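Each in C-alpha cells, the structures are laid out below.
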Structure I
Amino acid sequence: MKKLYIALILLIHSVAFSFAITDEYDSAVHNAKAFKKPLLLVFVGSDWSHESRKLLTKLQDVDSQDVIKNDIILCKIDFPELNRQNEKQLQANKELKEKFNITQIPSAVLLDDEQNYVTTFGFVQVPPSAFARHIKETYSVYFALKQAAKTLGSKTVAELEKLLADAKALQNQALWETVVTEGMSRVENGVFALEKYSHLVAVGKEKCEEAQSLKRVISGMKEKLSIDARLQSAMMAFEAAKKEGDVTAALSPLEQVLKDVPKDHAQLWRVHFLVAKYLQDMHQAEKAAEYAQEAKKNAPEAFHKQLDAIISEK
C-alpha cells in the first residue's frame, strides 16, 4: 500500500511539473534526474525580446504540451532588463549562459537525463506542435546515437558515416569526437581523417602538427575517398588558396574534382555559387557568370536574384 501511495505521488508530481516552465534550475535538474527525463533550458529575455515571448508562448501552447506531455522538463533561464532579479539568480543564470556558450537570445539547450549536452535550438517560425515534435525527434536521434556509441567497434564504415552525420546535425562535439576517433582507426577510409582536419582548420589550427599530419594522410588517400570527401577536400584547398589572391591556384584543384561530381549532386550548385561570388570579387566577370549559370540550374529560387546579378555583369 505504501509503494502504491508513493507511485501515485510521483505520477501526480510528474504531471504537475511537465505543464509549466519553472525558473528554478536546481529543482528542474533534480526532477530530470529523479524522473530520468531530458531537460530543456530556455534562455530568454522575457521583458524585452519579442521572440523570447513568442518562444515561451510556443512551448506552453496546448498543442505543444500535447506533444511533449510528460517527456521533457522545461526550465526558463531569464535575463530581464526591466524586471529585477535577485543577485544570486542573476549570477547563476549568467554562469549557465557562459557554460552553454549562449550567444543569441532566445536559445534553448537540450540536456539528457544525466545532464549531458544534446544540442541547442534557436527560435524558428513553425507551429508549436511542430517545434515540440522537432525537440522530441532530435532527442530520439541523440539517444540512438548515444546507445550506438557504446558499440562503435562493431559498426561498419557506412554505419559510422551515418552516425557522424547525426552527430554533426546535432552539433554535439562530444559524440562527434567519439565517432571520428573510431572512424580514424579504420585505415581504409579517409573520410574521418578529413573530418578531423576540417575541424582543426575551422578552429584556426590548420598549422598545428596534428593538422599537418592529417593533411599528408588525406593527400595520400585521394583515390580512396568518396566523391563527397574529395569535394570537401577540394573546397578546403580552395578556401585556403583564395586567401593568397591567386585565382589559378585556387581554382585548378577544385575544377579537377568538379569534373567527376555528378550533375545532380545536392551540393554542386552551392559550390558553383561560392566560386561565382569569389570570381566576382576578383573582377573575373565572364568566368563568374559561367559558374553562376551552372549554379542557377539547381539552386533554390531564393538565390536566383543574387545569381542573376552576377550573370548580368558578364
Structure II
Amino acid sequence: MADRAKSLTQEDGSGRWLPFVQAFVQAYRLGERLTAGLAAPQPFAEAVSPSFVPEAENLVILCSPHPDDESLTGALPLRLRREAGARVLNLAMSLGSLKQRRAERWSELVAACSALDFDCLPLRHPPDFELKAGEVGSGWQTVVDWLADFFAQQRPQVVLLPHAGDAHPAHSATHRLVTAALARCTATSPLTVKAVESGYWSAVPEPNILVGLSPDDVARLLAALTCHRGEIRRNPYHLTWPARLMDAVRRGSELVGVAGGGRPDVLFAELYRLTVWSHGQPQPALFPKNAFAPDHCLAWFMARPQPPTP
C-alpha cells in the first residue's frame, strides 16, 4: 500500500508540491509555539465610558463589533496612522455576548490597541442594550442618537464599519447602527465622511480598494490580535489569518484590478469598499478602483472630499 501511494505521488506530480504544503504546516506549528510562549496578560482593566474624546484634525473612527475586529480588519487604519499621522479611535461597539468575559475582553482590547497605537473607547449605551439584538432590542434609537452626535462633534474624515451582509448578527447590526448615525449627522450638517466597509465573516460586495500590507504590517497586526488571549485559546484563528490576507490579493486582482490582468505585486492585502457620505446619503466613491502597494503612501486618503451639490 505504501509503495502504491508513493507511486501515485510520483505519477500525479503531488510530490513536487508536498514540500510547499509542508512549509505551511511548519509555519502553523511555529505559530503554535510562539503562541504558547506569550507572556501572561496584564490584570484586567475595568471598562469605563468617558463622554467624548478631544476632537482630532485627522481622525479615523474604527467601529468594531467585537474586541479583535480592530486587528482583523485594521489594515487601512494602521497605514493611515503611520503614513498620514492620523489619530485612530477604535470604538468598541460591544465587549462580546458573555457578560462574565467583558472585563477581560476590555483589558485585552486595550492591550491590542496599544500595540497598534490606536486610541480606544467603549460605545455609550443603556445598560440593557445588546448590539446583536438590533432594532428590536432595547435602546437602539438612544445609541443611534449618541453615535450621530459623536460623529458630528468629532468630525472624522474616515469611519470604518462592517458591510451590511457580514454574516454575523453583531457585524450586520453595527453596519445598520453606524449608517443610521452617518445619515443623520451628514443630513443636518455640511460634514462629509469617507465610509470604508470591511468584511470578515463574508466577502465585501463590490470592493473598490485593495490595501497592501508589508510583512512588518502583518506581524504588527498579529501581535495585536494575540492580545485577545481568551479568544485565541478557544480557536487559534490568528494562525490562519495571514492566509486570508493572501487570498484577498487573489480576489482583489480580479475585483479591483483589471480582470485577467494579473495580480498586483503584493503578497498580503485587505479588501474594502469606499463610499462618501454627505447630505444624509452614501455617494459614489470619488476615486477609481485601485490597489495600493505597501510603499504607496496613503496620506492623501485623509483629505476631506467636497460634498456634491444636492
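Just so you know, all these numbers are worked out from the coordinates, no wet-lab data involved. Treat the numbers as computed from the prediction; the structure is a model and nothing was measured. Cβ atoms are built from the backbone, for glycine too; each structure is taken alone.
When relative contact order in percent (Cα under 8 Å, 6 or more apart) is calculated for each of structures I, II, structure II comes out greatest.
Given that helix-only ellipticity at 222 nm (-39500 (n - 2.57) for each DSSP H run of 4 or more, over all residues; to 500), derived from a single structure, equals -13000, which label among I, II identifies that structure? So the calculation was done on II. Kindly point out which one of I, II the value 0.25 was derived from, the read-out being FRET efficiency 1/(1 + (r/R0)^6) of positions 27 and 299 (r between Cβ atoms, R0 = 41 Å, to 0.05). Considering all the candidates, the number was obtained from I.
Using mean count of other Cβ atoms within 10 Å over residues 115-122 as the calculated read-out, with 19.4 as its value, let me know the right label among I, II. Of the options listed, only II reproduces it.
Hey, Kirkwood radius over Cα pairs in Å derived from one of I, II reads 23.0; which structure? This figure was derived from I. Among candidates I, II, the computation of distance in nm of label points 7 Å out along Cα→Cβ at positions 75 and 251 that gave 5.5 used structure I.
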